[in-house]
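Just below sit the structures, each encoded as structure tokens.
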Structure P
Amino acid sequence: MIYPWHENTWQQLITHWQNQPNAWLLLGKDNTGKVAFARHFAQALLCEQPNEQHQACEQCPSCHFFSQHNHPDFYELTPRQEEDDTTSARKLLQIKIDEVRDVLTQLTQSSLRGGRRIVLIHPAESMNVQAANALLKMLEEPPEAVIFLLVSNNRDRVLPTIKSRCRPLILPAPTVQQAQDYLHQQHGEDIPAHLLAFHSNAPLFDVQPEQDQLREDLLALLAKPRLLSFLDYANAFDKQKLPLAKILDWLHKWLIDLALTQQQMSPLYYPHHSQALAQLAKKFNGYVLFSLIERILTLKPYGYHSLNVKMQIESLLIDYLNLFTKKA
């Protein structure tokens, strides 16, 4: 399927249908339907009886295989959760070299349906260095009738050599109104409006009530910071076995909203806490705030590594508390 906000991009794509590169790099914001677009694209490329608009017929054997998720000439690579790994939530899941090599080996053989073969990789930035280099060799000398569809949430994290061998296709995010309309159609009034703001107006986010409540608990403490409450929260968060990346994201967005509020601008991520943000914005020094933001950005690459999460949270929240005690 293609989401409404991608219809225009699809129409632009089919006007140049015959000029297909061997590799595409689909770029856009997370949770906006890029993978759905890529699968729609893949099915159309594999379809044996496409219509004049290059849409899949949904009737041919190829479309049947695709709909059953067992098309012999379609390969999909994405990070997989390792079984029986109770700590995997705190691990950065990657596409590894063995998975890439397995697909590349199959591409050296003939197409089982006698047509194109499609390789979908998402997110492309989840390939580790060894996997990306293995793919690069295939992109440099691609087999005949093979098209790679790489999907990325962050083009800066894709190897430059990979990017240089792909044709970029930017998939726009929905407007705020489109995102609100979609959520209303899918969930009615069950999803609080402020969740869409937290997810940067990208409406395809997973609803996770327990994490949402844990985040709201944090925001309540950030609005009225106290040392003992912060220490208790660090312990409670650690018991959930969530990665440090989660709280880095939550705190980073709060600090951005604080900085915006101090400049008399509307908060982006937590508009339902605008009153608390406005009160706090009068009490801290901007230089210290940006020092803390810089520290969070430094930690983000380690958000899924085996750091002591509780200790890191305690340190960050103490630094946050210091925002309101330091004068310079």
Structure Q
Amino acid sequence: MTSNLSRSIQIDQHGGPEQMRLVHIAVGEPGAGEVRIRHHAVGLNFIDVYQRSGLYPMNLPVQLGMEAAGVIEAVGAGVTHLQVGDRAAYASQPPGAYCERRVMPAKCVCKLPDAISFETGAAMMLKGMTAQYLLKRTLPQGGLKAGDFVLFHAAAGGVGLIACQWARALGLQLIGTAGSDAKCALALQNGAAFAINYSSEDFVARVKEITGGKGVKVVYDSVGKDTFDKSLDCLAPFGLMASFGNASGPVAPVAPGILGPKGSIYLTRQTLFTHIATRESTQEIADDLFEAVTSGKVTIHIDQCYPLEEVQQAHRDLEARKTTGCTILTL
């Protein structure tokens, strides 16, 4: 077995950004169903914050990070969709992307089209595949068609800016929310039909005004505690509340009985990793994302870039809502 050291970011206990430290991890050969990849860029996501803080408890110590792009260095037995030298990108369990090199399951690693840079690949996989499964697979009763209203919280974030553009391409009228006028302007520039500053406006009243009192067919909510209750009041009868994150904290327990009087509405909690549980579904979602990006329907905005060694500051800025679009770590 060959062994090489890789700079990696690890936590030994849950807590704040200060818990992340740079360590050197020995990286060996891939086993059956695995690949070894050398990263060129790494994506930053809110799930990394949840795992670091303990909101999503992890077995410790653990290396953090869920998405990256780079070049395949070695391929284990049984892996047929990747070869040594392939450009590749992924959003995948288990964590460990905050590093130079790693051995990992090949199932969720996809060949990266030549037309897409490593930086863009690292920035877009988790967020872009999330936008894909939300807009294409997490649908209200009867589905979505051109002209339908949807409400998307955190519309100026990484997932949000991709969703704004993709929704426009699908003909949907996306109502985006964000916490500042500047972020609202960004959402509008990227295809949101309407934008609401929820720090200064009542987004329920605005949604009702925009939709002529009817409400939206679906709410996509990654904010969590701060927006959840009011989001239910934005839905049309039989509408769908799709929760997929907790940026402001976890949602309190919900009594199913409240859903009936609000219009027999539906409630779901989604996660990307259910949608990419198989090689086939991963590739299908990734291919749709690659097509959206290479065709120009969706542009990936990388608005922040930090060296791997400055990951603590990157987390602080993300949690303080100082970021827009996508953030990457460079090696």
Structure R
Amino acid sequence: MRSVLITGGAGFIGSHLGQRLLAAGDRVRVLDNLDAFYDVALKRRNLAELAAAGGDRFEFLEGDIRDADACRRAVAGADTVVHLAALAGVRPSIQDPVRYMDVNVTGTQVLLQQIEARATRFVFGSSSSVYGGNTKVPFAEADPVDRPVSPYAASKKAGEVQCFTWHHLHGNRVTCLRFFTVYGPRQRPEMAIHQFARHITDGTELPFFGDGSSRRDYTYVDDIVQGIEAAMRCERPYAIYNLGGAATTSLAEMVHQLERALGKPAKKKQLPDQPGDVPITFADVSLAEQELGYRCTTPLAEGIQKFCRWYLEQKRAGVVR
């Protein structure tokens, strides 16, 4: 039985990972400060589901990754740490860059400092945003990532560098995972697919940035979780992998898929491109396929249908707006 710490485990990706690990018989501990970036009640609901699934194999610690004592308690006895806790979002990071660096960079360093056992594996949740405005597609792990275009992206690149330094000095196995636009049930309310579904169902104006030609590599959360699980078994001492859908979809097409799944047209409010946004993200996942056995098995149309079924159920129950 593995003993796994998931930082940020009350959130979107972390709670899905926790469920998968508990179902496999692992022991799971979550460290989360229940930040009010979005409705804390949603995070508590995720935690309740984990507690119900895990019984005495699940433990929740409320605490901040910038708090050394909280991190020390959290890592005690864990043979694997999956570090997903972070302030998320490109646009909010432009408004509050100091806080983003404090949480995402300082917090990561504080957490690393509390890991005493050399055998402890460390998996770091990075982001496709580190590729910045790269024009060579698809993005590969060997591509340069020294020109991030938002504080959030810079903080994730800094986290990868911190992880390498920690591995170099202490010998722990470290794997960094660059996630590409993750979506699915429990997705954060401010993320595009969730936000757009809300506007379409409510009949309110949907903020539509640019001309709709920007493209994203959307990745269903179950595929991301499968990749994280594989990374927890990675034998390379230090590695970086892309986890994405290996396909791109335009903003206009994504909205069309939501309209079809929800059975309602969108009322688009045309807005200019946003600072920090990039024209395309596109993952080359060949390295993850070769070395982790990673496979993205959920095409966007199927994933959107799954998300919309969940969203409508939650909306009828009054859980989401």
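FYI, it's all coordinate maths here, none of it is from the lab. What you see is a predicted model, and the numbers here were worked out from it, not measured in a lab. Cβ atoms are built from the backbone, for glycine too; each structure is taken alone.
When percent of Cα pairs over 32 Å apart is calculated for each of P, Q, R, the greatest value falls to P.
A value of -12500 was derived for helix-only ellipticity at 222 nm (-39500 (n - 2.57) for each DSSP H run of 4 or more, over all residues; to 500); which structure in P, Q, R was it taken from? Source structure: R. A value of 5.7 for distance in nm of label points 7 Å out along Cα→Cβ at positions 28 and 236, calculated from one of P, Q, R, originates in structure Q.
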